[in-house]
1. Going by mean count of other Cβ atoms within 10 Å over residues 95-102, which of structures P, Q comes out largest?
2. Out of P, Q, which structure matches 78 when volume of the Cα convex hull per residue in Å³, for residues 175-238 alone is calculated?
3. By the measure distance in nm of label points 7 Å out along Cα→Cβ at positions 159 and 191, tell me the structure among P, Q with the highest figure.
4. For structures P, Q, calculate FRET efficiency 1/(1 + (r/R0)^6) of positions 335 and 367 (r between Cβ atoms, R0 = 35 Å, to 0.05) and state which one comes out highest.
5. Can you rank P, Q by distance in nm of label points 7 Å out along Cα→Cβ at positions 79 and 391 and just name the one with the largest value?
6. Suppose distance in nm of label points 7 Å out along Cα→Cβ at positions 199 and 351 works out to 3.9; of P, Q, which structure was it derived from?
7. Out of P, Q, which structure matches 2.4 when distance in nm of label points 7 Å out along Cα→Cβ at positions 215 and 359 is calculated?
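Just so you know, all these numbers are worked out from the coordinates, no wet-lab data involved. The model shown is predicted, which means the values in this text are computed figures rather than measured ones. Cβ atoms are built from the backbone, for glycine too; each structure is taken alone.
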Structure P
């Protein structure tokens, strides 16, 4: 055995348990999870309840340096589409060194905020003029190095992006850094596969959206991915905006989710990111497929996307997980809170996402988000159980908001009554403590590099 921790309270996949001994091996996988144990001599004791680490299933790392810079009215009616124009201008200037600095700080932030793994939806591929780098994997390698340095688990999802709209419309000039041919993408995946394996990262594919990937290319890319790795995760933006739904109807006569389910082999490997605008029939069909709904509450609120009908999805038995997407917010507990609050506002009810098995909302949502996030990541991250990675968070039982409460109420207070990040003590990934007393060892250095990279990018802004 490589390591062990004793917890007076721990949240297992079946619910809360007392006096739990966790043991993990040299590979960072849990070998034993033993409730009802006596505290062994010489084994460290957690200072508070232990809960599974949350996988962040949707991230655009470079956008962290852009967060907060679009909160002003630039058009008569700002929307996702006006935000995207500004984001494209920002993306056009980022260098590999700046991307690595931004991503390293972001991943440090994620770890300090209770995320232990991230799915990186990576569509910034080429140099600023749209030409490939001499090493075509240059920007992907920057993300791999950032994840390795921070110590966060990574699912790398290179993005296939080919057109500017449904029907294979020609890409725009400001999309040049994103564009790849299908064969080119498959070659990149083959190039990245050994590097991902070497650091324990998972490699998948992200067809950006139906508007950005024509049907023939989608089919060819999926076939090529299956030849490389039949179990690889597949993520796609879908039905995020009503304009996207309208454009898809005009192009195909079908709504985006219905078209995808009818024309692609959607199953449990897939993550439908956002899926905000679906009919009841689409909800039912998507849930039956086994696909994970990738919900990003803070970004969906920031961009005015709309509200996913999580109560319906939950009733259908649909799997789901959480992402921070554009990183207007980087906090695992806050995304849980925002998702529950969105449902309360939509339905004018409380405690919507509790269940008969788990009446505590924070407990029920944490378990569901961990299970769905693990499936979307394509990694063994499904909680505190043998065979899963030893990724977990220790709550600070002495925090004012948590002190003196039973463990389930401590988690509830962490989500709904603290400042969320402040109630975390330790964060562990693969059996290694990555944040202690809520702080990562790289915090200061990574923060300085991030600020310098952002300042340089803003100094080069044409505006």
Structure Q
């Protein structure tokens, strides 16, 4: 097998599979071999589903050979953050509390991926119950950043970000309550989409915050996120938060011109509200100038201070997560890691009046942002104020929040993180693109343009490149 396939996008792999230049079995075997070779350094996988994945790949190969190609995900290996229920396979939430939790049915999103012909490669590391931080007191170690294994991949979709960046799997599923898709996308240098609230069913995904939880794809490119969204965005009447906006072509704008696109730059987020590293500011400005050179129209816009979004999202998520975990915390607090237990218990201290007033303030922020977006098509700002921090440094306690993610959890519209540059130390820098509800395709279009214009998709973590070179040398 061409070892460079480890660095191919889903779109490229799909073309090879559809034209029968690449076997799904060959691809799946290669991914399994890569996990076995590299994941000892990354700890991105909790469970590798080797036998089941190969069986699914064999089925995909037979179907394609018989002329029954299901679509772009047919035969493509996908990793699942280990909060996605999988029938007959443990779904642990990376916690001792759920170590023996074996669901009876797949999450709706997992079922849809299977129906699209995707191959489920394994269950991926997460922060405990998607909140607990990069902790060392859990049954499995925390995932590490493939750009430098001494660094944090961020969370909570930590294994998803690390595995995709290192080429262990072409795509993965994450979840995002306060930035848990976009944070790892930023620090691992990949594309991660928090879709419009309700576009992807959350049924069968371990919940954290009912009004803020989103499920979404994490891939090497924005185009790949669009391909995954096409399979995933279906109304689920059994998820109270699921929406049915009608058919959306998520790939419609991929590769298209951005001339005339009105980009609202929320400068106060990253210039006055929170201090950013100079290299992040430089990459942001370089990207904005490049987009303007392509015909985009830049406008500086103002929202509420970022701190208001951050505080509101924290209060609501802590309240709702405590409601979910209250009985478990009372009965088995010792089965939680320290970070997870402390964060979840904080919700017990929130008054009902505070929660209700936070939701009222949320409605005001949504209305304010909608008014601003009548004059622009998208909003942009950095995804993170800094490059990746050291592994195990709890980014959520003490000091400013590293990420600008929570605004779009509060607003509910789509938000995409894409790599738009690298620091002098070779670490990824990320731009965030937000849009109006259900305009996910437009956000993905701009993300694709950023990746192409800034030429960031040709660079992978050194450890992954060295592994490919070693494999090629052994095969020579």
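1. P
2. The read-out was computed on structure Q.
3. Q
4. If we compare FRET efficiency 1/(1 + (r/R0)^6) of positions 335 and 367 (r between Cβ atoms, R0 = 35 Å, to 0.05) over P, Q, the biggest value is for P.
5. Answer by largest value of distance in nm of label points 7 Å out along Cα→Cβ at positions 79 and 391: P.
6. Source structure for this number: Q.
7. Q
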